[in-house]
Structure 1
Amino acid sequence: MKKKSMNVPNTLSLLRVALVPVFVVTLIFMREIPVWGKVVPTLIYILTAFTDMLDGKIARKYHLITDFGKFIDPLADKFMVLSSMISIDAVMFLEGQTTEAIVFMFVVLVILLRELGVTSLRLVVAGKSGIVVAASMLGKAKTVSQMVGTVLILLETTIFPFSAETHIVAYVVMGIMLVTTLFSGIDYLKSYLPYIDTNE
C-alpha cells in the first residue's frame, strides 16, 4: 500500500516548528554582533510567521484541511509565539535590560494564561457540542500585535535609535500586546460561556 504524502499546509506547519529553535539559537548566540545580530533572527521570525499565514490560506483554498492540520497548526502557532517571546525576554536579562525584561515577563505570562484559558474552553465546548467559535476581530488583532510587536522589539534599537536608552518603543508595544491579549481573551470567554453548562 502506497504511503500517503503529507500535504503542503501541514508541511508548512512542521516547518514553522522546526524554524523556532533556529530563531532561538541565532537570537541568543548572535546577540553581540552589531545590527546583524538582530536582523538575522528577525528575518527568521518573519519567515516563521509567514508560514503561519500561508498554511491556513492554502488549506482553505484547496480544501486540504485535515485532522492533523487542525492539531499541528494551533500548536505550532503557540510554540512560535511563546518560544520567541521567552527567548527575547532571556536576551533582555542577558543584556542587562532588567526592568524591560521583568515587564515583558509579565506580558508573556498574561499571554500564556490567555492561551491556556482559550484552548481549554475550546476543548470543553468542542468536546460536548462540537461547536468551534471562529476567531474574532479582537483575536486577529491580538495575533497581529504579537507578531508585529515581536519584530519591533527585536529591531527597536536598530530602527528607533532614540529608544536605545529608555526603550519607550518596546514599552508601548508591550502595552498594545497586553491590551489586545486581555480584550481578546474576554471576548472569547463571552463567546463560549453560552455553551458551557455550569451545573455539569
Structure 2
Amino acid sequence: LLKVLDHGELRRVGGVRSITVDVRVIVATNRDVDELVRAGRLREDLLHRVDVIRITMPPLRDRPEDIPRFVTHVLTMQQRRGLGEKKVTPQAMRVLQSYAWPGNVRELANTIERLLILSPRTTIDVDDLPENLHFRKPPAAMTDERYLSLAELERRHILRVLETTGGNMTAAAKRLGVDRGTLHRKMQQWQGHGAQMGSA
C-alpha cells in the first residue's frame, strides 16, 4: 500500500512485473486518527501519506441547520423508490433539529424511511415522530393490552423494537427473528391501513 501511495505502482501476489496505477485515494473514519497513532494502532508513516487534505465532518448534533436539507434529500430518494410523496411540517422539523442523533446520519435516514412507511397521511407531523425524539407522550385512555387484537399487539411490539434500534430496520428484524423483507412488507401493509391499525 505504501508503494502504491508513494509511486503509483503495485505488484500482484506471485507476479514479477510492476503495474502502474492512476488512482485517487479517499480515506474516511469515525475515529481520532492522531490518537490511534499515539496508541500504536495506526502507522504514522501511513497517516502522513494519506493526510494531504483533511476534512473534519462534525456530528449531526453539532449542525442542526443541515437537517432540513438532509431530510429533503432522503424524502426525494425514498420517493423515487416508491414510498410515496410526503412533507414534514415546520413543527416536526424543529423536533428533528433538537434531537441529538447519537446514530448520526444513518439514524436520521432510517427514521425518515420509517415515517414514510408508517405515517398514513401525506404530511409528517410531531405526533408521527417516534417518542424517543421528544417528550414522552402521556398514555392513552385505553392502554390495557389485554383488550387489544393480536395484530395490534404485534404492531406495537414491532414499533417498540424499532424505537430501541433507532429506526434501524435491519437491527430490528434481527431482534424480532425475521428477515428485513418480512418486516418491510408488514410496515408497508400498515402504511396502507394506517388509520384502522392506529385506532385499534
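No value in this document is a laboratory result; all are computed from the given coordinates. Being a predicted model, the structure only gives us computed values, none of them experimental. Cβ atoms are built from the backbone, for glycine too; each structure is taken alone.
Some values worked out for this structure:
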{"quantity": "Mean count of other Cβ atoms within 10 Å over residues 12-19 - highest-scoring structure of 1, 2", "calculated": "1"}
{"quantity": "If relative contact order in percent (Cα under 8 Å, 6 or more apart) is computed and equals 22, the structure in 1, 2", "calculated": "1"}
{"quantity": "Computed -27000 for helix-only ellipticity at 222 nm (-39500 (n - 2.57) for each DSSP H run of 4 or more, over all residues; to 500) - originating structure among 1, 2", "calculated": "1"}
{"quantity": "Read-out mean count of other Cβ atoms within 10 Å over residues 84-91, computed value 19.9, structure in 1, 2", "calculated": "1"}
{"quantity": "Which entry (1, 2) yields the derived value 0.25 for FRET efficiency 1/(1 + (r/R0)^6) of positions 52 and 92 (r between Cβ atoms, R0 = 35 Å, to 0.05)", "calculated": "2"}
{"quantity": "Top of 1, 2 by Cα Rg over 2.2 N^0.38 Å, largest first", "calculated": "2"}
{"quantity": "Entry that produces 13, 29, 23, 22, 12, 0 once P(r) over Cα pairs in 10 Å bins from 0, in percent, for residues 20-99 alone is calculated, selected from 1, 2", "calculated": "2"}
{"quantity": "Read-out Cα extents along the principal axes in Å, for residues 108-171 alone, computed value 34, 25, 22, structure in 1, 2", "calculated": "2"}
